[in-house]
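Before anything else, here is the set of structures, which you'll find just below.
Read-outs throughout are calculated quantities, based only on the coordinates presented, and are distinct from any laboratory measurement. Keep in mind that this is a model prediction, so the values were computed, not measured. Cβ atoms are built from the backbone, for glycine too; each structure is taken alone.
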Structure P
């Protein structure tokens, strides 16, 4: 067992099997979050495995050696008033529970039971297969989610990063128990995992508890993720024809990775452009022109790539005006941002960081995601310094580099035929 000294607001140790243990001291709270981060997700999957990570995550809730029925798993946490859940993304799979502090040991015991001794019974696999297919069907009934999936496929065509973590019906329908267990053996390993506990606990006590329950977990050689392939340099359009009251559109540009030196300039740029009710997009398209109810932008940072995406839901007859209006606002940030916008964006971003410090789940995620993906944790003070150092000309420089019109991608879900009209809009 090795330990590192205190860094900012966390402490880190490693068990002999490679499991990293991080504690985030929060003496002011009565709750605790226990989270296990696994370095696996949809971008580790081959085409025929699409959705495998997500399927495996579901199966950990279907029964264990000591809790063979799903109800026994959920009741363990719900009886103490806690919450238990999991999430599969492109780069991470997370299992977490938020509970009252006295339920800490029970929670660690449950999570170790779920992750180390799941049953993966054939009958449960077939049952859950149907559930996941219905989950995929529900996405197909949501035009907004379809627009998101469409733009991801345009950003990263024919590669794992462009696929939804839930997978495809074809792959989910055919994946075998043998393939599940083989994938799980390589990816679910202590040397590919991080355990985080946020709450009022002594680090040494947490390490001992996790050693008792996870110390027998065996190492493996996890597979690597598939790198992003980005070679397109002209406008690309995708249209999903569907009868809807609204048109749902996403305009996207390739962005920056999580470790890129300009990522904080991009985050502030996104804030000014479309994050919140005082953003340029919201004020123009909703408040001034009444084109839509919902319009916003968001940034995705992955290990080796990223994206800036703008979403809007508009009347189907107004889509040309909406696309033109969005592109005008994009051109506007290329022209520059004001000192007042920079000040607001910085204070808004820093304020949201500070709000996270009051929630054990948020603090667990802050530390767990960084450690799992990069084996390095930047404290909030470090991030605040990076944000404060960004200048208006940095934001403009990033906007000019990313928002060239030939880099624009447009995904549309609505009652339309063909892509030509939308390609003309992008080309200006």
Structure Q
């Protein structure tokens, strides 16, 4: 299918969801700016308007806190009725060092440096004229410094303190921790998300109660990362794999802005080596570690495949065998399932417990392409494009039936299907 088939359709979705200086993930269900989403969205926007892609990243970077964190959500609109927990839950204006604009206190995976480099490469002359990388680089450095200094542990990996920070909210990785919890959020739990999506496709009320308990406790400690007994502390393979990959991107950016690339290369090597502590020989992939209990969470998930993005990992062949084999069945099911197809915990419809997502498909396609496995990368890219066009850019898919799940006209679906088809799946 020619690139021209997807470009106008993707452009319509991204234009519909544009809000003047940023893009919402989807009208209705997600009415604010999400950090992870904006990085992915910029990757696709660059094919339509490199300047708009720069603005997307400028806007999320401008919401940086004094400690360097990039917040999970920026509440630009002042609305507080369309998403929970909203600005009135976080009250970030009461937290010392928070951004001038209302934000959440949590973070999301650090894909921003990789996105910034790709956006620059779409139109280097315009990027240089607007000094895009010169503006972005110091903020990206501070963001990565935050991960190392405030979230880093003795093992060298960054920790997450909420399922939402992984970007994979209800992954089986968190099951044991959540099941062991007796605490929950005791106030009314609003669920505006259920006005826009089937409850069977979303996390349950029980899960949300615990999510909000974690968020409230983190907020009530001033989001200071100093609560040593915080009940949710994990090292996640995708989060840390993306941190290492973005350090490699920062090294390239450093050379473009006359800075020293060596510290970023060394940091990428350090994180890559530390990721080996998350390798599960039993599962043949990387897994998450519960820091408090010290236990590896023995589930095969798409998060455990994301370190394929790193040229220095030791287990490329094992990960390739895994993604091609019965647990993920690359090329036989929709894109890349979020969880092991053979596991008893697999659910083809419920969020990150089985459905196939376009952002993780893009990450795996990018990894395969960069590592020279072009046939698989092109096949995955074409699958993304076909599914996006057939189902009006769905949030995610049932990997077996290919049925759309969640909402439609989803921004990162449009952006990443466009990027993959343009760069990876385009006819040669």
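For the reader, a short list of remarks on this structure follows.
- Here log10 I(q)/I(0) by the Debye sum over Cα atoms at q = 0.09, 0.12 Å⁻¹ was derived from just one of the structures P, Q, and that gives -0.63, -1.09; the source is P.
- Parent structure of the calculated result 4.9, given that distance in nm of label points 7 Å out along Cα→Cβ at positions 228 and 348 is the read-out and P, Q the choices: Q
- Answer label among P, Q for the case where Rg/Rh (Cα atoms, Kirkwood Rh), for residues 164-307 alone, calculated from the coordinates, equals 1.04: Q
- When distance in nm of label points 7 Å out along Cα→Cβ at positions 108 and 340 is computed for each of P, Q, the one that comes out at 2.8 is Q.
- Each of structures P, Q was scored by relative contact order in percent (Cα under 8 Å, 6 or more apart); the highest score is held by P.
- Once volume of the Cα convex hull per residue in Å³, for residues 172-251 alone is evaluated on every structure in P, Q, the highest one turns out to be P.
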